[in-house]
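What follows is a group of structures, each given as structure tokens.
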Structure 1
Amino acid sequence: MRTYIIKRVLALIPTLIFATLIVFFLIRMIPGHVIDLMLSQQDISADKVTRQKIEHELGLDAPVHIQYLRWVSGVVLRGDLGRSLWRQTEVWKDIKTRIPVTAELALMSLMISLLVAIPVGVYAAVRQDTMLDYIGRTVSILGIAVPYFWLGTLVMIYPALWWGWSPSVELIPFRENPLGNIKMFLVPAVILGLFMSAVTMRMTRAMMLEVLRHDYIRTAWAKGAPEKIVIIRHALKNALIPVVTLVGIQVPTLVGGTIVIEQIFSLPGIGLLMYDAVLQRDYSVISGLMLFIGLIVLLINLLVDLSYGWIDPKVRYK
């Protein structure tokens, strides 16, 4: 087990390096240079001397590969993600202040997704072809078909027009007002969670239907085991591995979803920081954020792989 974990952790390093290479170089290919944006906002004449001075101060006068090596050496040797080109603040401090908002939104969305998807998927499989099964499948198709960003936009606009109500856009710290904080995150978390639950519910239903047809399930029924024991102890646990794999695959979708949802609901999280950094071509912030997000996604996928041994004792790590 220990050897397996060490190998998987070491395998994360080339993946992260490859991801940073893609992000570092591709972001610089987007039309619109950060220097042009700075000069336009400060109403400064874009003469050659001024541009060269600003580029030198920001370290952008060196070739791109040299900039990349400087950034990577800072990350590896000092744990320094660099400084924002606009605010000159440390990128890690900017990220650290936004983590609680994004983490709360992501965790609430994931909990809502699993609390809806797994019970509905199990019930739909156990009561196959009943009215509730058809309703569950129809709702799941709607959840897949309806974009969450479109639904979030409707929630922000139409309740305000019809009833004069809209979700709070001012951050309420959890320590100051726990109930107000949960209410603030509930609407965006429900929208993102229901979107994720649609696919998970269909996967849960499909795997439960497959497991329920196995011989050991029929044997458990023949022995007179209670339905609750057969479903939860025998069927559900064996059907969870593909579902857990799907949840791990949905993590990048969850990260991308928080970026859009945070923008719609004005939540000051990592997603909004990324959105502003892309608009401003703040290369240091974008590179630091992508490295952080990539590390989180890879670690969660590692945890998903390790969870297989707990779900199915037949899984052995070598």
Structure 2
Amino acid sequence: MPSTMILYTVIIVILALIFDFINGFHDSANAIATSVSTRVLSLKSAVIMSAVFNFVGAFLSDKVAKTVGDGIVNTSLISPTVIIVAIIAAIIWDLLTWYFGIPSSSSHALIGSLIGAAIVYQTSFSVVYWKTFILKIILPLILSVIIGFVVGYLVMILLQWILRKSKPSFVTKFFSKFQILSAMLMALNHGMNDAQKSMGIISMALVSGGLLQQFEVPVWVKIICAIAMAFGTYFGGQRIIKTMGTKMARLAPVNGFAAETSAAAVIFGASMLSAPVSTTQIISTAIMGVGASNRISSVRWMLARNILWAWIITIPICALIASILGLLVKVL
């Protein structure tokens, strides 16, 4: 294999790990935000727990990695520079939204960037598998928002009915324990879905670089991506935790349990369907649903509206950023 191709592959692996690290402090915080905000877990304990279960979850399935790495664009029609441009564009967007504390989707940032970079490289829209994009990206993007809200709302209504005769002190004490379990489930499913995006990108680079004969996710790729995400959670999660766990709706342990359990169930379903959904979207709408079950006004809808706009514009804006970067690379 030419030395230039080896260099490109190394650059992609490094950038993908940086993206995974950023994804860690941008998205992994979703898995632990409610547990930390309700004070069921300390930040340090939650990070360790999240790291372990993200790591385990990364090995449970590679369906999402295959969708990202082999199902969105025709890999035979792109070069390593396309992947490099896509990752850089996604990193730019993630850093911007992290700085302002907006829990946007790293998954859709990467997908939008990949589409924009590929289209500019080929000067053709045919490089994108549009059917897969609609069925496994756009459709889950819309449905996950609705399902996350509805499931969170219904689970909280059910819990309120079951616990209607229980003392508040008992409910708080009981769900302080059970929320640890729901946080574990959330982290496990986060690893199963979100940790696979970078795995898919690295595996795509390995195939295009000739290091893999067919698309698969090597064990070492799973390990380094899981580790990068765990470190990212530790170093930057507090900012998103504050938005997710305290600004959107006031949460008690029973609310946190309902939100995390609902989100984990929805994410698991998406992973089984090979859909790279956003854990940010799902846990956010689950929190809104849980908050709305008490009363609609308990949800801070102005903040929710800002997050919704971030979701809507993520794919097109990242595609635009990647397109501009791609054009600059062509010129240079």
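Looking at relative contact order in percent (Cα under 8 Å, 6 or more apart) over structures 1, 2, structure 2 comes out largest. The maximum of Rg/Rh (Cα atoms, Kirkwood Rh) over structures 1, 2, that is, the highest value, falls on 1.
Identify the structure, out of 1, 2, from whose coordinates mean count of other Cβ atoms within 10 Å over residues 53-60 was calculated to give 14.8. Write down the numbers at each step before the final one.
Working: 1: 14.8; 2: 21.4.
Answer for the origin of the read-out: 1.
If semi-axes √(5λ) of the Cα gyration tensor in Å, for residues 229-292 alone is computed to be 20, 18, 9, which of 1, 2 is the source? Value 20, 18, 9 for semi-axes √(5λ) of the Cα gyration tensor in Å, for residues 229-292 alone corresponds to 2 out of 1, 2. For which of the structures 1, 2 does the calculation of FRET efficiency 1/(1 + (r/R0)^6) of positions 165 and 181 (r between Cβ atoms, R0 = 25 Å, to 0.05) return 0.85? The read-out was computed on structure 1.
Only the coordinates and a few stated rules stand behind these numbers; no lab work does. Predicted model only: the values in this text are computed from it and were never measured. Cβ atoms are built from the backbone, for glycine too; each structure is taken alone.
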